[in-house]
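Visitor: Structures are listed in the sections that come next.
Every read-out reported here was derived from the displayed coordinates using simple, explicitly stated rules and does not represent laboratory data. Note that the structure is a prediction, hence the values are computed from the model and not measured. Cβ atoms are built from the backbone, for glycine too; each structure is taken alone.
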Structure 1
Amino acid sequence: MRYKKVVTDLLVIGGSGAGVMASVYASKSDVKVTLVSKGKVGFSGNAIMAGGGFGIDGQSASELGIKDADESFTRDRMFDCIVKESFYLSDQDMVEQYVKEGPIAVNKLLEWKDASKQKFLFFKPANWIMSGLSIGKSLRYGLKQHPEVEVFEDVIIFELIKDKEKVCGALGIDIINGEFIFFESKATIIGTGGYQPFSENNTVTDMTGDGQAMALRAGASLSDMEFILAFPTAVYPEHMKGSIYPFIFEYNMRDLKYDIIDKNGEVVNIPEDVIRVSRGGKLSKLITTYYFGKCKDENLLGSHDGWFYDYSQNSVETIDKSFETLYNRFDNWHKHGYYKGESLAEVEKIIYDKKPLEVGMGFEYCMGGIEVNDKMETSVEGLYAAGEVTSGVFGACRVGDGIVEMLAQGMRAGLSAYEYIKNINRLEVEDELIEKSIDKVMKYLDDEDGMNAIQIYKSIEKACDEGFSYLRDEEGMGKALNTINCLIDQQKSIRTKEKSLIYNVELINAISSENLLQCVKASIISGLERKESRGCHIRKDFPEVDFDNYTVKNVVSLDENNNFIITKRKPRVTKIDLKQGKSESVVEYFMDPSLNYRR
């Protein structure tokens, strides 16, 4: 036997918010919980990248005793906002779970941040800003209050093990010592986060869709995979490339006005009423993506593939006051004059000198993922999922908070899995099933020549940048899909130069590349099926939002021969009827007063 066996009742995969919350809420005296993290708990996953904030409704916050919460932003209003922001694609039972249980889960995080002496700043109606490090430390503190939870760090889970129709655990490899580990469990929760296939993104580097792809191979389905969210990101100065400071400026320096100009010095034509309802608000990401995509398509971006923020209309006094406001807030977590370790001195100088800043877009979040219900159950017995790895809450556009999603869903997944485990007997898993999965990994170490995983990654990024980015069409997506199909065949021939199992980065990339390719294929075929624009899926050949024909979710699964198949279903409705008719564009949808949208 080539592996170590760990027997547990509940296996939780993922070391960020969803995984920690699931582990804590499932941890009871009669259940053994094991959490496995790809990195260090609290310091891996996308939560560590947080630079903005999160919020709940003011009504719930007030009921929890949070001082100064604005009760006028009610639970019903929050529900209404999310459904409309999703372009009516959210499963409303999932939104109800988010609205009802999100505040409970957030309150638990606030308890942990107080106990671990982390700093969160409160703003009405019930929002907090903080650093990703503060969240990570709070989560790590919370987990440490439950020493009964068995924790494995630096272990990559690469395959779910399924006996007949039930998931019975998962197989992983310890990055540090190269040991294969089979975690045998009565139930498994996936909380591994999202995926990103583009060259410019604002996520940690290993958002490769491991959880989505493993669940897909185990028989679960994915939906909403065509919807991926982006927001303003620095492309210049060079040392700030990838920083989200332009977005932080927009939210925290609201008196600092700016025009967006193209490479020719012309102001990008964004109507004043669109700017008024979006800039510095929740719709900013979607609206900016829409107009950025148009500029990119018209070859109006600069030398670093960005457009330009022109702050020249501001007085020195306004600039002084704006930077003072920013630093008064962010000095709580960052060295004065810095954001996440990078000096803003050159950025400040450019603004004071009345010169434009080149700003691009980076992708940060995928609305799509594993299909679950409001108990976080997948279609596969014994398998649950929580957080960004799932679909359901945000539909076509995430304007709500991913942090609340991961906390609320992690809590619910833990509670649901605990109830399931109480009535389940353990199954003895055939050794042959595990050995077969090990063989698949060991093939990457064969002596024969083959592809390099980094080549595969670069090719994925190029295909998605060119054909599946901010503004899409049939031809571009078709070319991207052809490339991805070729890469799926080539991926099977990846071979590593390093033959050891111990901290073999080539091997890690080889394993992850299969997962990323499967997620990308699911996304592109979903995009080709959606012959309209909706949320973050913006098509220049089909610019209208077609509520009559496309208020459906594209559901991707694998058949018995591992071929991708798509079916369609309506979103689950509990309170708000699905919209009918058409809107001229994703922007015009929000500008329609009959929508009665009020965030």
Structure 2
Amino acid sequence: MTSDASPPPARPLPAVDDLNGFFWTAGRDGVLRIQRCDDCAALVHPPQPVCCYCHSERLGVAEVSGLGTVVGATVNHQPWEPAFPPPFVVASVALDEDPRVRLITSLVDVPLDEAAVGRRVRVRFEPAGDVWLPVFAPVRDDDGGETFVDLPDDPIAPAEHARHVRPMVRADKFEDRVALTGIGMSPVGRRLMLPPITLAVAAARAAVADAGLELSDIDGLSTFPGGELIGGFTEGGVTAVADALGIRPTWYNGGSETFGPGGAVVAAMLAVASGLARHVLCFRTVWQATYAAQQRAANPTGGSPYGIGGRGGRVPGPQGYVAPYGVGSVALNLAMIASNYFHRYGATREALGWIALNQRANAALNPDAVYREPMTMDDYLGARMITTPFGLYDCDVPMDASLAVIVSAVETAHDLAKPPVLVEAVGTQITERFLWHQSTTSHEPQTLGPSAHLWSRTSLRPADVQVAELYDGFTFNCLSWLEALGFCGIGEAADFVAGGHNIALKGGVVALNTHGGQLSAGRTHGMGMIHEAVVQLRGEGGARQVDGCSVAAVSTGGLAPAGAILLRRS
């Protein structure tokens, strides 16, 4: 007799090469092995051809104890990839020999409701094809009890990143030579079923008209993430938009290795400040909602929307160290970091809830927002879980939209149609490792360095800011940015947002995400934050306008990399 049951999908496995083979085959004899620098004795992970600490090329392999501490954990409830039916646990374990090394892993022999930060664990290995996957089980004391310890500290404490910021080389700033002169938005909605280039052209033309320019005045183009048409993230980049609009730029830029659309805008500022262009059209198009609908129609049986399996199930590069454990979304990445923050500072889900409620209240005043219905704390807490501590309303809303911003030479700005918005400072410095699972454990990576860098380039301070448009792909992004930018102290954000008063449109310390943010207005991967900051500084916010808005802080990007911009009214 034969069975009609299909075999379970195979989990994605890492691509094994000469650099990392020792790590993925260590389980043959049950000993965890990590790359070690022969000169400074630092452990380096993932394996590299050079030590990232002392830059030596003399690298060997060390046998380590396999003991560690759970520094992040999440129970995932959302189906991302067929090989990982929920619920399941993903954890980050810091190794005893060098806590800077963290392994993303599974916890075994741990009930779902006991997957806790601070737990002592020991490595085991699970064979999978030609690799042995490190997983971790609880360490028990002599009486059989489980062991918990204090969390290891990060190499740079959250409050100490300013000490690592490079000072300005000269007193004059490139920011003083540029201005934001036009903004534009396409039709927006959950599933517009429009070609993405249609959205991009609509936003571009609206921004050019808003500035009082003609398309022939545009001599620069800048976008994120560029032209690779994957996952509903772009319309085709500079090539597609330039061709559609007949623009022949003197300078152009497009690529994903920057802090989202904010990076594309800063690149445009640099081009304008250097004289390469006079008016640069910056644009960002998302059509994830339509793309997802198209994919479901083409492949009703489903699959990972993030493609974590890779070709032939082998995942190259840094993703190969997390995909075998079911990390199919950035939600899990950030959830593990949020668990660390909660453990260190005593925050609870209500802190995230106040951010979600604030965004929804502001969206109710924004006619372009996707979700405008009222929401209560009970609604927030009662929503289905995605991955602890994140529920449905902690996650931003996929949508279709394109937004555009014109960056102009400041000499031209005052002759244009609208009052220019001036650039006070940018913050772009990276002070920690790029890989999120090797970076800061308690805050969203790449928030603390760029924030400290921003304040090093201006005499203004957080108390001078009336509006903060802070990246909120997840509620926890906002919590990290509020602390990183200094609107409250490290570990104080839960108290700062409690009740929503300090972040409210009226009478607060700083008005947060005045248009509803990505949580309620819709996911624009950060360009919506810049667009809304310009709206507020011009005084064009209508019912959601913040009185006396003269300075706005903007952050774009989530996890790695990310950056910040400080804008002011002219």
Structure 3
Amino acid sequence: MSEDDAGDRDITLTDGSGEVEETTSKRSKRFEALDERAITEDGFVNEWPEVGFVAMESPNDPDPSVTVEDGQIVEMDGKDRDEFDFIDRFIADYAINTEKAEEAVGVDSQTFARKLVDINVPREEIVELSTAMTPAKLVDVVNYLDTAEIIMAMKKMRTRQTPGNQCHVTSVKDNVAQIAADAAEAGLRGFYEAENTVGVARMAPLTALAQQIGAQCGRGGVITQCAVEEATELELGMRGMTGYAETVSVYGTEDVFKDGDDTPWSKAFLASGYASRGLKMRYTSGAGSELNMGQAEGKSMFYLETRCILVTKGCGVQGLQNGGISCIAIPTSVPAGVKEVAAENLVTMMADLEVASGNDQTFTHSDKRRTARMMPQFLAGTDFIFSGYSAVPNYDNMFAGSTFDSYDFDEYNIMQRDLQVEGGTKPVDEETVLEHRERAAKALQIVFEELGFPPISDEEVEAAVYADGSKDMPQRSTAEDIKAAEEMMEEGITGADIVTILAQNGFEGIAENMLGMLKGRVAGDYIQTSSVFLGDGDFDVISAVNDPNEYQGPGTGHRLEDGAWEEKKNVRFAVDPEDI
């Protein structure tokens, strides 16, 4: 390169007022091409620990410590009891096994971290001490692990041995026929749970009803929820229109909790309302929420999320949805953010809780990066690898889109086939999907007719059967549907009423499945930790109680084999060698 060429580069200058002036000059063609890649549209931020813009290992995180006197924690993580905020007090009084606390905090953190990945140390031995650790001690232990080690630890530490998956079933138009059909397909594809929310709040009773009917058509036993305002959500559950809830949020600093007009005690009271009525529920938290509110107290996202996990434990709730969740763009903007997300999932397991491990809200423009973000949970297996795989196109996803959506069904199935990994979904054929979608839409059509709701036309049923998303659906009157939703709530219509209508109108199979869900509520088995119904009309429950994770190295724990493995192999693109 000549001296003249060497000077022909971008130079950034500032004038006296701070204005930036840039020269125009030759650029590397490679860097110009790289600048056009999708990854450059993502947001990345350098660490700023003073305000909490740090994923892990903030210099402001406390050192672990604990003192127990007469069965009560009087000092924890560098604070005396009279210095505790209400989160400290709640964790100290309800979330930590005080009999083992001093022993647990006194264990060398690196030694304990090695036990997490040691196949010769059973999960039960880990939990005995991890459930006695303070927030700072849990953080200190997991900080010793790299991402591969976190994956190994998660494989051993998840509560239920059999991994599963949860999906989103929503419509930007709140189209009930579309929701019923998509819920049927989601059940057929193997999701244990399906979650709905709405564009218009007052539509919730109808979308919950549509999802419930559809889900029990595709594969009886799919547990559903409708994520709306908490009082409505609880009432829908009590009516038998939903079976679980997870949008009860907890936070890692007192100021953020108070901004929501809540405390750990009020959240515990709400959780008891669900559990006493046979509804499965878990809390929601996730790194970045406190920073998003500007009240992170200079602590790392990981430390604050660990406090959320222990609040959940103290409330007696069986599980937690975490892993960034709606604030995922915040941790993934800073170094080690994706590692932090996996780390918070692991701590939830160490607290002996079910984990729905995120991978729900989209956060990146890069296909490679979104796949990389879900790989720790996918490879390790969690109770719910996605706490919301979008079973609809992301343009219809009212949870702001998911890491994977309906356009990724085949790739996700192929990933399971490529790596012999249980990802919680299975291949399906087009003809069977269309049959289930039609049955679901027609069942909802009959229910609307019997209840005197705005008719679902044959044209709408036909569209729902073949639709990709709401763009393929005829227009409905939202105003008329809202009137029907209000009537449904005012008249006290319950799941039992829907069962009767379905059974009397030729939909005995769906009616039987819905009745099975209602019976499950009475039995209460599925509010145990990490519970799901086996499905396919079989309402036996598997959970951490009767399907505990017993992984201890090669040949143990959940293995994708036999019939389940044969099912994964049978993707729709595969051909038999003799046919070539």
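Visitor: Computing Rg/Rh (Cα atoms, Kirkwood Rh) for each of 1, 2, 3, which one ends up highest?
Guide: Evaluating Rg/Rh (Cα atoms, Kirkwood Rh) on every structure, the highest lands on 3.
Visitor: Hey, another quick one. Just checking, which of 1, 2, 3 has the largest value of mean count of other Cβ atoms within 10 Å over residues 42-49?
Guide: Largest calculated value belongs to 1.
Visitor: Hey, mean count of other Cβ atoms within 10 Å over residues 138-145 derived from one of 1, 2, 3 reads 10.4; which structure?
Guide: Details: 1: 20.2; 2: 10.4; 3: 23.5.
Only one of 1, 2, 3 returns 10.4 for mean count of other Cβ atoms within 10 Å over residues 138-145, namely 2.
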